[in-house]
1. Which of P, Q yields 3.9 for distance in nm of label points 7 Å out along Cα→Cβ at positions 133 and 189, as computed?
2. If we compute mean projected area of the Cα convex hull in nm² for structures P, Q, which one ends up with the highest value?
3. Given a value of 4.0 for distance in nm of label points 7 Å out along Cα→Cβ at positions 173 and 221, calculated from one of P, Q, which structure does it belong to?
4. Can you say which of P, Q returns 19 when relative contact order in percent (Cα under 8 Å, 6 or more apart) is computed?
5. Suppose helix-only ellipticity at 222 nm (-39500 (n - 2.57) for each DSSP H run of 4 or more, over all residues; to 500) works out to -2500; of P, Q, which structure was it derived from?
Structure P
Amino acid sequence: MFRKTLSTVAAGAAIIVATAIATPVFAESPFHTGVWQLNTKDGPKGLVVSDWLVFEDGLPKRWLYRKAGTNDANQFDFYTRTMGTSEYAPYGIRVYRTGDNEMKYTIAETGKDPIEVSAVRLSIPNFKNSCLSVENKGERLFGTWNGTSASHLKKLRLTKTGLTIDGKTSKVSVEPVRTGRLGIVQDGKPLAFLTDAGGDYAVLQWFNDGVTQEHMRDPKREILDFKAEEVVRTPGGTCDGEIKSRLKAMKK
């Protein structure tokens with residue numbers, strides 16, 4: 001039914017684009033990455049999106065997974081998944097570029113009419129130097145991270161040979177599995193991903209039992225079901241402040 005909803009919307013109005021965690025052709029972020037003003041019937045609302053996630057209440061919340069066949073330069077169609085759940089949410093999103101700094105933003109919920117609004121960019125066009133971008137920042141995943149309200153841990157530190165959580169260190173091996181994502185392996189068994197969420201954040205994604213190294217490394221086969229997903233923040237990050245300053249620029 002969800003697929004039918006997406007197809008119906010594609011025939012008439014807008015929905016979203018680009019793959020949640022696919023390697024882009026160019027070293028730049030998708031058009032949707034940035035801080036936006038949505039012009040809704042209830043007034044202006046802020047929208048914060050990294051390359052792969054929609055933010056809610058200041059934290060990354062909803063993963064974006066590109067719908068096959070919709071990677072047009074001006075249109076991005078996504079399935080979505082809420083952090084901590086194991087299935088696609090019952091709605092998709094479309095971003096449709098209408099200008100250099102403008103787009104149409106559509107949410108298509110299963111069984112309901114699509115909701116489409118116009119949006120104006122509040123941030124500088126978000127390419128590889130954007131604070132919300134994931135591109136070219138893989139090395140930042142190593143180091144220290146603080147817990148957030150969306151994590152159980154208080155502090156995390158990752159090196160190439162060790163994972164330390166709240167003072168307890170485990171010997172691990174670490175390898176890049178795609179841009180902005182590290183695979184963490186313990187005693188030959190995949191343990192977790194540490195995935196760049198954009199902004200000041202990353203997500204520690206604990207694997208369920210049975211995930212193989214081949215699956216962990218497969219760039220085309222997304223893992224949706226995790227034992228847990230914990231959002232962590234880099235100490236002293238400045239992106240939150242930049243986002244807040246952009247949102248203050250919204251015009252009523």
Structure Q
Amino acid sequence: MDFLIFSIYLFLFIVILIFIFSAGLLTPMIGKKNIAIVGILGFIMGSIGGGFLITPIYHDLPYLVGGFHSVIDPNHEILKVSVSSHNDLNQSIETIKKMKGFKSLKETGFKLITSSFSDNRKKFIENYLSLKNYSSYEVNTSGVITIFTNKEFNSNELNNTAWWLQYTGSVITRSSFIYFDVNVNSHDVVENMNNFSKGAIVVESATGPVQDTIKFVKSKMFGENYILLIAGMMGLIAALLGSFWDNIPKFYRRKL
């Protein structure tokens with residue numbers, strides 16, 4: 001949600017509150033006995049308005065706060081990007097370099113999607129990988145092998161691993177992906193994630209100060225039902241203010 005839509009939703013909710021307040025002003029015409037009905041209608045209208053207008057804002061609140069953080073602190077974030085190795089790697093790298101706010105990239109590892117294998121074969125593969133001095137790896141018998149390197153990646157490493165799997169245990173590599181850490185401006189993270197959500201180049205996740213802020217705000221948020229309750233209470237207050245509006249000046253004058 002961009003700032004314009006945020007402003008429109010908030011404005012429309014304020015309009016609803018003004019309408020409820022105006023309805024409360026009619027209480028003297030329909031009788032003070034009906035204040036309870038006015039209050040109930042105010043609560044219902046506030047809850048409905050909150051459900052349609054405030055709830056979407058609340059859902060996007062972490063990203064709005066994150067966007068504000070990226071403006072006041074335009075540092076950098078790291079995008080975790082995967083690229084299909086069956087595509088032209090050089091062309092894919094050039095495409096990554098054209099990302100908005102791009103600063104730098106670093107190859108970090110690769111993933112092989114293979115035919116399934118036994119637990120004994122898994123141990124054999126893990127023993128082989130332990131000798132390669134990789135920073136970390138994960139082997140799943142369903143046929144997913146993820147490897148992160150601690151050195152500059154060489155595509156021959158991926159091909160050699162795929163060849164070794166087939167030669168030693170007839171484990172066929174069906175597809176493979178190369179991982180990159182891409183350094184971009186923090187305020188361009190969301191746009192890049194939206195633009196590269198599918199295809200040969202995929203942004204899988206993002207890390208950095210702005211993402212930490214988003215996670216922190218999410219951890220402090222409460223349930224959606226509370227939003228409806230608060231919006232309903234605001235409607236109730238607006239209705240009661242309208243109902244007793246003619247008595248407020250009198251009360252204020254008595255105090256003076």
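1. P
2. Biggest value here belongs to Q.
3. Values: P: 2.0; Q: 4.0.
Derived from Q, not from the others.
4. Computed on structure P.
5. P
Throughout, read-outs are computed from the coordinates displayed, never taken from laboratory work. Everything numeric here is computed off the predicted structure, so don't read it as measured data. Cβ atoms are built from the backbone, for glycine too; each structure is taken alone.
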